[in-house]
1. Taking distance in nm of label points 7 Å out along Cα→Cβ at positions 65 and 273 as the criterion, which structure among I, II, III has the greatest value?
2. Taking FRET efficiency 1/(1 + (r/R0)^6) of positions 177 and 377 (r between Cβ atoms, R0 = 35 Å, to 0.05) from the coordinates of each of I, II, III, which one would give 0.75?
3. 69, 51, 40 is what came out when Cα extents along the principal axes in Å was calculated for one structure; which of I, II, III is it?
4. Among the shown structures I, II, III, from which was the value 22.4 of mean count of other Cβ atoms within 10 Å over residues 265-272 calculated?
5. Supply the structure label, taken from I, II, III, corresponding to helix-only ellipticity at 222 nm (-39500 (n - 2.57) for each DSSP H run of 4 or more, over all residues; to 500) with the calculated value -14000.
Structure I
Amino acid sequence: MVKVEAQRHFDVIKENAVDVISEPELLAKLEDSLKSKNPLKLKIGFDPTAKDIHLGHTVLLRKLRKLQDLGHTVILIIGDFTAKIGDPSGKTLLRPVLGDEEIKENASTYTEQAFKILDEKKTQVKFNSSWYKSMDISKFLSLLSSYTVARILERDDFSLRMKENRPLTILELVYPIIQGYDSVMVDADIEFGGTDQKFNLIVGRHLKEVFGQKPQCIITMPLLVGLDGKNKMSKSLGNYIGVTDEPKTMFGKIMSISDEVMWEYFRLLTDSDIEAAKKMHPKEAKLLLSEIITSFYYSKAIGKSSKEEFEKIFSQKEIPEDMPVYKAKGSPVDLIEVLFSAKIVTSKNEARRLLSQASISIMSDASSKSGTVKDSSLEIPASGLVLKIGKKKFLRIIL
C-alpha cells in the first residue's frame, strides 16, 4: 500500500518536470515519509528583486500546492540576503545591487502573493538573512572552501562571460554556494526550481552531503515563455503577467499570446483537458484559458465578466487574433517612437505621415476609448490598447 501511495506522489511530482535527480532516491524518500508519517520538506526560494510574483513563478508554486494537498510541507525561502548579490543564473551582464529598503519592500509582498496558491498552514516562511547575518567570517570562509572554483566555472553563463571578457564578480561566483547553504539550514528533502536553477540546486545537494545530511532530491520545471513568445517570463524584460494585475489587464495579456505559446500556458498553468481544448477554435481556446486563469486569481464571476467585456469590445471591431505586442516603459508614449521601435513603419517620417493623415486609430481598450489618434503623445491605460495603423496593420501596446 505504501509503495502504491508513494508512486502516486511520485507521479504528481514528475508531471511536467524536466529534471528529477534522482528517481530512486525520490521514491525512497516518499516511502520513508509515508511509513513514518513525517511530511517531506519541500524547499523553494525566491530572491525579492522585484515587487510582484508573475505567472512564471506560479509554475513551481502550483506543483508545490498539489504536494501540500498530499500532506507535505513547503519551506519558502525569501532570499533577502542573496537578493543583495542577485542570482547570476542565465545572466550575461552584471546585475545592479539592490538596497536594503528596496529588498524589504519587495519581500513584504512576496508571501502574500505566494499564498494565493500555497496553503499558508502548510508553509514555513524563512528569510535567509536570519542565518547569514549571524554567521561569523571563519564559518563563512569554511563554507566557501566546500566547493572548488573549477566546478563553479563549469556553469555555461560564467564561462561565457569570462570568454567574452564581461565583468564577473567574486560575489556572483559564490552565489550558488550561498543559495545552496539554505538547503543545509532547513535540511530540505527536495528542492524545486526552474531549469535555469539546476546548477544552484546541485550545489545545494552537494553541500548537504558535506554537512552530514542526506542529499536533497532536485526537481526542475520548465520556464514559462513571456508575452514576447521568445524569452522566459521576466519583470526585467517586461514580458510578464503579474498575479496582481487587474482582471481586465490579466485577461487581455493572456489573449495577446500566440497560439503556439497558449498550449504551454494550458499545460503549466491549468489542470484543463488540453486535448479537449485543442479541438476548439484557437480563439475560443484562448478565451477559455484567459477565463480560467483570471478566475483563479479573482473569482469565477470576475473571470466571466472579463471574458464578456473582452468579447464585447473585440466583436465590434475587425481585430486580428495575433498581432505584434509592444511593451511601453510608461505612459504617455511617443507614438512616433513606438511605431518605429515596433517595426510597424520603416521610418519615423512614415509614422508622422500616417498620423497627419489620420490613419492611426485606437480600436479598443478597457476605458472604452476609440477613434482617430491626433497627437503623437498617447496615454496608455493599465489594460493596454490596440492600434490600427493604415488599413491592415495592428499593434497592441501594454504597460
Structure II
Amino acid sequence: MTSKPEIAILHYAGPPIIGGVESTISYHARLLAELGYPVTVIAGRGADFHPRVTFESLPEIDSRHPDVLAAGAELAAGQVGPAFIHLRERLIERLTPVLEKMDICIVHNAITLHKNLPLTAALRTLSEQGGTAWIAWCHDFAWQDRLYTPDLHPGYPWDLLRQPWPGVRYVVVSAHRRGRLAALLSLPEERIQVVTPGVDVTEFLGISSQAQRLVSQLELLQAEPLMLYPARITRRKNIQLAIRITAALKERHPRAKLVITGPPGPHNPRNLTYLESLQQLKAELGLQSSVHFLFEHGENGKHFEAPYSVVAEFFRLADLLLFTSRREGFGIPVLEAGLARLPIFAANIPPIRESAGELANLFAVDDDPETIANAISVFLERNPGYQLRHRVLQHFTWGAILKNQLVPMIEEGLKS
C-alpha cells in the first residue's frame, strides 16, 4: 500500500465534547492527520475540531439520542423489541457507506459497553463483512460494573459485550484493565494490547507557540537533563564553565542539554568576542546539538531576544538551574527557580548564599567541571521527581504514544 490507510474513529461522542475518551480521540485524530493519515471521526455528538480531520455526524450513535433511549428502556426490561431492531438496521444502513471506504475502524467503548446496544449489534454485523480492520478500544466493561449489570441479561445482544469478536483487535488503557478484559472475554492477556492515555506537555505547562517553536527545533523534550542558564552573555557569567560541565555530564547522561536564554550584554562590545569564544568551545567539545544560545534561534535568520514570559516557560520545562556566575549583585534567577521548584546548582558566591542558603547545591567557581557534573548526576539519579518526569516524557506523552504504539499497531493491523 503506497498511500496512508484511511482511519475511522467511532464513539458515542467526539470532540469538542469534553471527556476522557473524547480527549483521547482528539489527540489521536489530530496527530495521525498531521502524519498524513486520512482520519474521519464518526460520532453522534460533536463537531469539526481540526482542519485535517473529517467529522461525520450520525445522531443515532449518540448514547442520549431519543431512539437509543427508547431501545435501551426495552432492553433494560429484558426485551429485544422493535425499537432495538429498527435502530440496529438503520445504523447498519447509515454506517455501511461510511465504513466501506475505511481501511481501519477504531471503536471506542461501544464493543464492551451497553450505552447503545443497537450500535454494538450493528458494528458486530459490519465487522463480519470484511474489508475493514477493526480495533476495539475498551475503556469500560459493562459486565464487570455493578452499576450496569442490573440492566444486562443473558443472550443477544447483551452477550456481545462479553464475547471476543472474530478478527477484532482489543486495546485497553492499562495492564490492570487488560487483566479484567482477558477474564471477561476468556482471552490470553497477550491478545490484548495496552495503549495508555497521554499528556500534552506544552499544553499542561502552558508553553506558548513562541517557546514551542524553540522546543521543537532544538528537541528539548528529548533532553535528559535539560539545564537552564537564564543570563545575558557576558564574561562574569562564566558560561564557559557551564559548557564544560555539560560536556562532562554527557559522559553519564548523553542526552544532556544546556540552554542559555539571553543575548550578548548590550553595554560592552567585547561580549560579541566572548560569544565567539563560547561557540568555538562548544564546537571543540562536540556540543553543537547539546548547548543552545536562544539568541541564535530567531525566525528567518534573525536574532531572538527571549521575553520574560518565554524565559518563565523554560523554568517550567527545565530539570535544573545551572548558574555558574562569578559575580552577581543578587541573582534573581535563584528566586525564580525557587518559585518553579527547580533544583539549583550554582556557584558558591555571597548573593547565592544569601538568597538560597543551604537549599541550593553550591560549588566553587574554580571546581573541576567533572566534579560538578558528577554531583549533578548523583542528584538526578536519586531524585524521584526527575525520574518520574522523564518516565512521563519518554512513555506517556501523546507524541510518544503515537510513535511507539498507535502507528505500529495500525500498520500491523493492516497486515493481519
Structure III
Amino acid sequence: MTIVVGAGLAGLTCAKVLAEAERPFLLLEAARRPGGRVVSDHTPEGFTLDRGFQVLLDSYPAARRHLDYKELGGGAFRSGAMFVGEGRPRCLENPLRNPLSVLGALGCGILPFADQFRLLRVTWIAMNGSRDFDNLTTEDFLRGCGFSEGFFLRFARPFFGGVLLDPDLQTSAKFFLRYLRSFVTGRALLPARGIGGIAEQLVSHLPRQSMRYGARVHELVYRNGRACGVRVDGGQSIEAFEIVLAVDEPAVCRLLVAGRSRPARGTAVHYLVADRAFYRGAWLCLPPRRKQSPVLHAALLTNAVPGLAPPGSHLWSVTVLPDHPQATDADFVAADVASWFGVASGELRPLAYTTVPYAVPEQLPAFEHRSAAWGELPTGVILAGDASCGASIDAVMTSGEVAAKKVISSGALN
C-alpha cells in the first residue's frame, strides 16, 4: 500500500491517479477537510470566502487533465486589468485576445506606448522561452527590458507582485515568465463554489475508505534503512511500501528530521460587501503602488460569479500587504477602494479578514535547481507539492501526478 501524506492539490491529484490505476493507497490529512491552502469557507449568510485571492487558469495542462471545468461552473475574469486610483478607472485588455484593444490603450494614457511595446516583447519571450532567465529576479529582468518606473508603480508591483505574492519582484524570472505564459494563453476562472471547488471535485473521485482526516503524521518509520510506514499523532503506526510526502516544506523538513525550509510568503485579504456594483465586467482592479496604502489589488468577485454572495449583495476581495501598518484596518481599506470610484466609504462594509502566513515558499532565482534542504530522500519516500516544484496550481498538481506514476512504475501492490 502507498501512504499519501497531505490532502492539498498535490496529494489529491496523486491519490486520483492511484485510484484510476486501481493501486491501493491511504490518504492522511492533518486538517478536518481536504484542500490544504486551496479551500473555501461558506458563511451562514451565503457568502463564499477563499483563503486569499486565487484563480484557476484554464491553460494549465495538469488542471485540464484532471478537472472538469464545466462541472466546476463559475465564471472568468477579463483578460487584462482595470487601472484605478488615478482619476477615471481605465481598462486595458490583453491584445492577444482582443487585438483592437491596442487602439484604445494608446489613447487612454494607462501606460506609455514604449512600455506597451516592451510588454508585448516580454510576452513573446514568455511564449517562446528563447533564453534561460533562471538566474535573474523578476525585477532585474523587467528593468533589463527597459520598463519605466511608472510601469513598476502602476502594473508590475500591483499585478505581478500580487500574483507572485512578491511586491518586491525578487521571484525567479524564469518562474515569472512561466506564469505569464499561462495568464496570456488562458482565462482566470473562479469556480462556482469558490477555489475550494477544485479540491471538492478531486475528492469526488476517491474512495471514502482511502481517506482519513484529522490524522497528523508525527514521524516516518524505518526498517533496514527504508521508510516503511508512518506514525500518526496518538501513536498508531501504519505500514506502507511507498510514502508520498505531499506537504509543505516545513512539514517535509520536520518529517525527514533534516534541513531548514525556505522563508514563506504570506497573503492577507479583506472581504467587503456593497449593495451595488461599482463597475461592470469582471476586472481585476490595480491601484498604483503607494506606501501609505496596504492594497495591492482588488476584485469585485460577484461580477465574475454572482453566486458567491446572497442576492442583492456584491462581494469584494481586496488583497493587502500582510505586514503593512494599515493591513488590518478594514475601514481604511474600504475607504481606499471606495475612493477609486468616487463613492462614500460607507457603501463598502467589512465582512471578513483572512491571513495565510504560509501561502507559498520563497521562489528566488534558480530555486528549482537548489540542493534540497534535506539532502537525498530516504528509500521509499517520494516528494510532491511546492517543496519540490513551483508554487502554482498546475505545478503542484503535476507533481502529484508524477509522484503517482513513480509509485505505479515501481510495481508494488501491497
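Since every read-out is calculated from the coordinates, none of them should be taken as a lab result. Just so we're clear, the structure is a prediction, and the values are computed from it rather than from any experiment. Cβ atoms are built from the backbone, for glycine too; each structure is taken alone.
1. II
2. III
3. Working: I: 74, 53, 34; II: 85, 42, 36; III: 69, 51, 40.
Source structure: III.
4. Values: I: 17.5; II: 12.1; III: 22.4.
Computing mean count of other Cβ atoms within 10 Å over residues 265-272 on every structure in I, II, III gives 22.4 only for III.
5. On the way: I: -14000; II: -12000; III: -8000.
Computed on structure I.
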